[in-house]
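Novice: What follows are several structures.
Computed from the coordinates by the stated procedures, all read-outs in this text should not be read as laboratory data. Note that the structure is a prediction, hence the values are computed from the model and not measured. Cβ atoms are built from the backbone, for glycine too; each structure is taken alone.
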Structure I
Amino acid sequence: MLKLDKICVSFRRECQDKLFGHTKQQVLFDVSAEVKKGTCLGILGESGSGKSTMGRVLCGLLKPDSGTVFLNGVSVYGSKQGRKNLQDRLSIVFQDYTTSANPRFRVADILKEGLFVRQRRERKKLNQEKEIRRLLELVGLSYDFAGRFPHELSGGQLQRICIARAVACNPELILFDEAISSLDAHTQVQIMDLLLDLKEKLGLTYIFTTHDLTSITYLCDDVLFLYQGRVTEYLPVKQLSEAKDIYARKLLESIIVFDTEEAS
């Protein structure tokens with residue numbers, strides 16, 4: 001469904017020892033990956049690994065210096081139509097649910113943001129009350145929440161609303177940018193169970209960026225290890241114990257016990 005082919009990205013960096021001078025700092029180096037329809041790709045890396053930059057490339061916000069992003073065989077950055085093709089099929093759920101929801105909006109208004117995008121794209125009017133009720137039920141909340149403000153919700157409840165808003169657009173693909181890292185461990189599991197349920201019910205495809213390997217093993221089908229802008233390991237989650245890269249194995253040691261002979 002989605003394919004990245006040798007993506008390279010660099011940013012201009014001012015030179016401290018030259019007046020008006022600058023250099024380029026490369027942050028992604030020949031990154032390639034594929035996301036099959038109905039699966040979840042986990043992108044795992046620590047701060048500064050290039051996850052955020054890769055996410056911006058994936059959602060159409062940053063054109064790479066070189067390489068190609070394909071969605072259903074159409075180049076995302078090859079034309080305006082390619083960018084629109086992505087925008088019509090992609091939703092995003094961010095890490096900070098407190099800033100991604102307008103504090104002056106009631107829950108119904110937050111969900112209407114997603115419904116408005118869907119109406120404009122499909123060029124048809126929706127029964128908003130009916131859709132809001134359906135969306136709330138999908139994320140495990142009652143219709144009573146429609147009249148509440150964000151400050152009246154717990155962190156887990158507000159993130160459920162942000163997920164419902166993303167689903168309201170009727171996407172095929174959802175990018176989760178560290179979407180559960182601000183929640184406590186118990187709530188994280190509840191949200192991941194919800195995401196698995198929605199993926200099956202709605203036939204969704206996920207990209208999940210995180211620094212937490214445990215959530216990768218719980219939610220994802222494949223995992224891409226990103227270190228200093230380079231892919232160091234890329235394999236199915238079921239084959240994590242076969243990882244050969246030193247960086248990947250260090251992360252894995254916290255949840256996987258390797259065979260002593262294999263680790264030596």
Structure II
Amino acid sequence: MSAGRRKLSLLLFIVVVLASGWIGVWVDMKMPEQPEGNSLGMGLWLVLPMLTMLVLRIVSRDWKDIGVRFNFKGNMKWYAAAIAIYPVMAVIVVGLAFLLDSAHVSDIEINTLLTLIGVSTAGSFIKNIFEEFAWRGYLTPKLIELKFNDGSLYLVSGLVWALWHAPYYMVFLPNTYFETTTRTSFLLIGCVLMVAWSIMYVEIYRLTKSVWPCVFMHAVEDGVPTLLLSVTGIITLTKTGELWLSPTTGIITTVLFVGFGLWLRSVRVRKEQKLSLGH
């Protein structure tokens with residue numbers, strides 16, 4: 001495929017992705033009698049990016065960098081890192097918040113907690129197959145193919161990922177999520193977070209040549225820190241604790257995630273240099 005065709009395909013993908021949620025909002029407006037948080041519009045928003053990726057790959061007969069193979073051989077440590085990063089980071093920052101008297105935990109039986117985490121992570125795993133095969137199974141490799149430098153790659157992939165969430169934050173999420181902040185603030189914070197997080201997602205994909213560790217990583221993020229703080233409120237933080245030490249949105253946490261992503265990049269660059277010297 002020519003460079004022009006590749007650029008056009010990528011642009012088409014981005015346009016459909018950014019429109020998908022608003023198409024879903026329009027569908028829900030036409031069909032108002034639907035369960036909150038489980039509407040047809042939300043379903044369209046979730047599946048359209050992956051469906052668009054599949055159509056574009058079928059049309060161009062291009063499957064080489066989809067990342068559907070697990071590639072376990074030599075990559076188990078990266079799978080372990082992907083699964084561990086969010087829980088480990090949550091233990092560090094929430095533990096620090098407790099030390100600083102900036103966190104509180106509700107009483108809950110350990111069996112109930114583990115069941116909640118297991119069910120949430122399993123459900124999130126299915127959901128994130130659709131997400132990650134769009135962002136890391138198409139957007140990332142196509143940006144690499146067009147020779148975007150690493151900084152531009154993180155920025156573009158992170159912003160497309162974040163702006164795809166715009167209708168989710170602005171319309172789909174119920175008002176209970178916005179008692180202490182506005183929908184617009186949520187979206188702006190999401191843009192910063194997803195650009196920061198995209199570094200480690202992109203690099204895990206590039207190290208393993210597989211989307212699956214990214215699916216695991218994203219599922220654990222939804223199933224552990226997001227569940228415990230945003231969904232159930234089992235752990236609550238003071239305003240200062242939320243700002244600095246939230247395991248999902250905290251400033252210190254985000255800096256640590258960027259550091260982890262840049263470390264992954266340094267490992268990948270060294271690996272590529274060794275391979276090039278070997279040839």
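Novice: Where is relative contact order in percent (Cα under 8 Å, 6 or more apart) largest, in which of I, II?
Specialist: With respect to relative contact order in percent (Cα under 8 Å, 6 or more apart), the highest-scoring structure among I, II is II.
Novice: Given structures I, II, which gives the highest value for distance in nm of label points 7 Å out along Cα→Cβ at positions 29 and 61?
Specialist: II
Novice: One of I, II was used to calculate helix-only ellipticity at 222 nm (-39500 (n - 2.57) for each DSSP H run of 4 or more, over all residues; to 500), giving -10500; which?
Specialist: For helix-only ellipticity at 222 nm (-39500 (n - 2.57) for each DSSP H run of 4 or more, over all residues; to 500), the value -10500 is produced by structure I.
Novice: Tell me which structure, out of I, II, gives 3.4 once distance in nm of label points 7 Å out along Cα→Cβ at positions 165 and 213 is calculated.
Specialist: Source structure for this number: I.
Novice: Let me ask you something else. Assuming 1.22 is Cα Rg over 2.2 N^0.38 Å, for residues 141-188 alone as calculated from a single structure, say which of I, II it is.
Specialist: It traces back to I.
Novice: Also, quick follow-up: Of structures I, II, which gives 57, 53, 32 when Cα extents along the principal axes in Å is computed from the coordinates?
Specialist: Source structure: II.
Novice: When FRET efficiency 1/(1 + (r/R0)^6) of positions 109 and 197 (r between Cβ atoms, R0 = 30 Å, to 0.05) is calculated, the result is 0.40; to which of the structures I, II does this value belong?
Specialist: The correct label is II.
Novice: Let me ask you something else. Assign the value 3.8, calculated as distance in nm of label points 7 Å out along Cα→Cβ at positions 69 and 133, to the correct structure from I, II.
Specialist: Only one of I, II returns 3.8 for distance in nm of label points 7 Å out along Cα→Cβ at positions 69 and 133, namely I.
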